[in-house]
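Just so it is clear, none of the values below were taken in a lab; they were calculated from the coordinates. Since this is a predicted model, take the numbers as computed values, not measurements. Cβ atoms are built from the backbone, for glycine too; each structure is taken alone.
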Structure P
Amino acid sequence: MEALPTHGGDRVAAALQAQGVRFLFTLCGGHISPILTAAKARGIRVVDVRDEATAVFAADAVARQTGVPGVAAVTAGPGLTNTLTALKNAQLAQSPLVLLVGAAPTALQGHGALQDIDQRPVAAPHVKLVKQIRRVRDLEPAIAQAFAVARSGVPGPAFVECPVDLLYDEATIRKWYAQAAGKGTALADRLLRFYLQRHVDRIFASAGKESTRTRELRVPAAPDAAVRAALRALAKAQRPIVIIGSQALAVPTSAPRIAAAVTRIGIPVYLSGMARGLLGRDHPLLMRHHRREALREADCVVLAGVPCDFRLDYGRHVRRSATLIAANRSRRDARLNRRPEIAAIGDAGQLLERLAEGCGQANVQRQDWIAQLRARDAARELVIERQAGVEGEFVNPIALLRAVDDAAGDDAVLVADGGDFVATASYIVRPRTPLGWLDPGVFGTLGVGAGFALGAALCRPDDQVWILYGDGACGYGLVEFDTFVRHRIPVIAIVGNDAGWTQIAREQVKELHDDVGTVLARTAYHEVAAGFGAEGILVRTMAELPEALSRARAAAKRGKPALINVWLDRTDFREGSISM
């Protein structure tokens, strides 16, 4: 029989272990040291990074890849506030993770202790659950609850505050409080000692009890009536399409079944977010271009885990006469901006499987519709091929991305972090496998690349992990090449260096005739990466690219991360593409 934990930090580690946690991402701090040492002792890999946001992004990536909430542990005060962008990104991307945050000793909170702030109002708007622990015996149940809440319903982050005096062993904490109380004989001193002794008694009351149980995850299912209505609508449709988004893969292990279901349903498919790669690169039903035109012509549209937000022009891309079927775990998202004719509230991936069971084989009458969409795709690919052939002073970004698409292995995970360069990549680079594409999601956050790559590489150690960086986005996480080197994370990063915030500059210069704030330099990002011990490579012409890609792949095989800094020419590929 396993011995009881020796201190609160070990209780936290035991609770994480019971939940199947393999990695704990952190930036160290005195408030959380017992958690880190106990996690390491229990075989959980502790991965220390250089920015707390990276820790949360990495936890987010683990959740997306495995379905088990990723975990980050950060210190109190600024440790928490540094995570907020990553935390909000996970919330809006509906990604389940658990954030463990240290805190000042319970008796000193509100009295000017180091890094002491009221952390609840800071975290609460960005998470599904806030738990502030006040007794050692509540640590394990709180963590079990956090995991359950993070995964249930619409997934998202959960926050658990672990004060430092709950994490060390009882003898140490009693000694600390005895020293804080002093040895004075005045009435006030004696009352303080009495109060602090009672306070410690409450902290450790019933602390010998241990509970690390997990809670069963129930996947929300759409009502049978909604499924039957969707089947009837699809049976009548002549020009149906389905758009599948990240939420459809809320249970990542279901990806192969969902892919098989889509094939059986037999209607054209557009993929977005984490669903990109679900069908591989060359599936006959997979469409990649002219989605807006297809939506305007379709007579039945299935939105599987996709809301009608700015990406669908707030629902205006879908013609009013079409039957709109919205499958979503969130009632709000299912009805956002455009009320569907059929709202299937539940897991979108599961709905696709149920539709496949009920629809039989693909309707041959739709072959003309499928052929029409594929012809459009082929025409667009020819245009892209011609644009890739345009030569300039440096490297054509379209040609670069086509070369990356050819060089990345069949097992590659592609991490997208940037604006114009990455948006261009979404048209050019084809995700290979389910869960093989990671982007920030609806929040459009820059700086996700290093953390996402770190989490993905740990979950998929035998697969290539590529980061597609815009030069602006690269600046956020470049310091994490130190992390990649120290932990032997062999990522391959491609920096599209056009010396500017090009996605913003396009419209700003055209409309306002000023490039203020949008100009960068041709910074030597490769030299920075090399300074951290990575393979740093500079490419200025297409002729240099094949050798650079070969060097980067060879370095990755040796366990060494690589960064290729590619000087780009400007293009008008995405002219007029700014979103509001």
Structure Q
Amino acid sequence: MTPRPDPSRHSHTGHGQERPLRRRSGSDQDLIADLRRLDGRNYGAYKSVTGDWDYGDFSLAIDRVQSDPYAPPSSLRALADPRRMGVPADCLATPDQRLAVADYLLRAFHEALGAYAPSGDVHIARAGQEILQRSACTVDPERVEVRFQVRMPAHGRTIQGGAAARLFDLDVPDTVMATFDFVSEDAGERVEALRRHVHALEDHRALQEALAQRGWIAFVADGAVLARRSGISQKPLEEAVPFASPDTLRQRLTLPHAGAVTGMALEPGVTVIVGGGYHGKSTLLGALQRGVYPHVPGDGRELVATVPEAMKIRAADGRAVSEVDVSAFITHLPGGADTTHFSTENASGSTSQAASLVEAVELGSQLLLIDEDTSATNLLIRDARMRELVHADKEPITPLVDRIGGLARERGVSTVLVMGGSGDYLDVADRVLMMDTYRCLDVSARAREVCAAMPRQRSDIQGFDEVGARTPLRARGGAERPKTKAQGLDQVVLDRQTVDISDVEQVVDPGQSEAIAWAMRGLLEEVFDGHTTLGEGLDRIEALLREQGLDGLTRFGAREYPAFLVRPRRVDLGAALNRYRALRLA
């Protein structure tokens, strides 16, 4: 595949042709002097400082200069040797350690901006509570690279050379040096904070390895703080009730840095979480949902882990569905629609959630996370009275309660389900947890007693057929000027198609949405050929990201040195593809 040309690397000659911009080089003083000389000139003259500038302790690469004051800001990189920076060798030895160092440095840069560049002219990607692979900062044993943006000062379209000189003499280097300094006399606390960041990632990785080795699907450590400040904040709630595991589910393990840890270990099968309203059911499920990612020190969920491919499944009225076999849940639709190859431009709550369940199995998820509050009720349950009133031959929906056991037994896919409104799931649950004022209790024995005392006519359907692999066809947007972008956590835009991913709840960073957009562009235009299955295509993207990092997405048209990409999970990229309305399959 040939990378697309980056227009930022060329300038026009005036004869309809382009020539490569000449990259200059020099010292920081050369750059500052050049900026002063540009004072009063037309804004386009800023492009003359494109190049590499030596600041002594670090170098500054100006890769792209904005075309006018109202265009996206200019793209820069700060580069240094981590050994000269004072980054401890025990934080650079493994890829995981280097990923954590990069995540920490990005946060440190953002914090330094408030002290050294309060004008807002210097900007870097923001990070949430998760430690993730980000293009804004990369670290290897011999180089640290931080990517950020600068808005070049102007009055109208006239260069303000003095302001630009001050920006590159004070704001930028002071921010960079504050970020890169681990050697000064007062840097001891920062070194320890860096180590805590690395250790948080390593302990979470060790937890996920323990899940695989011991056959667990999730672990929640005693003392974890699960409650968040609000529905729009992922910061921990002050004075929250710390998690305490039920004695029957408490396990002990030893982590590389946290040492001996106890907590609740969930085994495969069907786990039902019950309890009164506002007692913490959805809070526990939300912690498991985010447990696919490591969290920063102080988050409270550092020692909460779920299997990496766990997927939150919810209803999504109006989503597109492309040739998904939903016959396990929906049959004999009015009009005779084929539910073994079900497609729609406007799915209902039940059909959308049924499709998402089957798609998750196709994508290889081992664990489904479901909350009744965000589910289609008619897909979850149908009680005895309704079964008596509406006979099976008149009801096309087979509820999940009839399928969930077969899903676990036949396909090895576990489910953790929040259910407060129906006791039907108690019959099929392997374990039942009750949340009582944020205390977690194992009430499995009591649930069995209730089922024995109040039996219901069960209609479990044995087995769950294997989900076939689908094979997408190549799809080109056809737009004269291709558009590839993301809008927050909720939308991906490919040319004329807007993909709603708001129900893909484990996309937690806007940079993941942007990376998904570029990966979708590559899959749809270059990878899928009518012979490559959806899973095989996703595996190729995973291999690309593993070998080349997020910069590998530049081969699909992403700008050179992308600064705002964050690595998405394979299953979330697959979920976004499944919501692409123009998806066609062989």
### Message
Taking Rg/Rh (Cα atoms, Kirkwood Rh), for residues 222-341 alone as the criterion, which structure among P, Q has the greatest value?
### Response
Q
### Structure from which 34, 25, 16 was derived, semi-axes √(5λ) of the Cα gyration tensor in Å, for residues 286-549 alone, options P, Q
Q
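Taking helix-only ellipticity at 222 nm (-39500 (n - 2.57) for each DSSP H run of 4 or more, over all residues; to 500) from the coordinates of each of P, Q, which one would give -12000?
Numbers: P: -12000; Q: -9000.
Considering all the candidates, the number was obtained from P.
Using mean count of other Cβ atoms within 10 Å over residues 390-397, single out the structure from P, Q with the greatest value.
Details: P: 16.6; Q: 12.5.
Once mean count of other Cβ atoms within 10 Å over residues 390-397 is tallied for P, Q, the winner is P.
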### Summary
Note: FRET efficiency 1/(1 + (r/R0)^6) of positions 254 and 414 (r between Cβ atoms, R0 = 25 Å, to 0.05) at 0.50, derived from one of structures P, Q, originates from structure Q
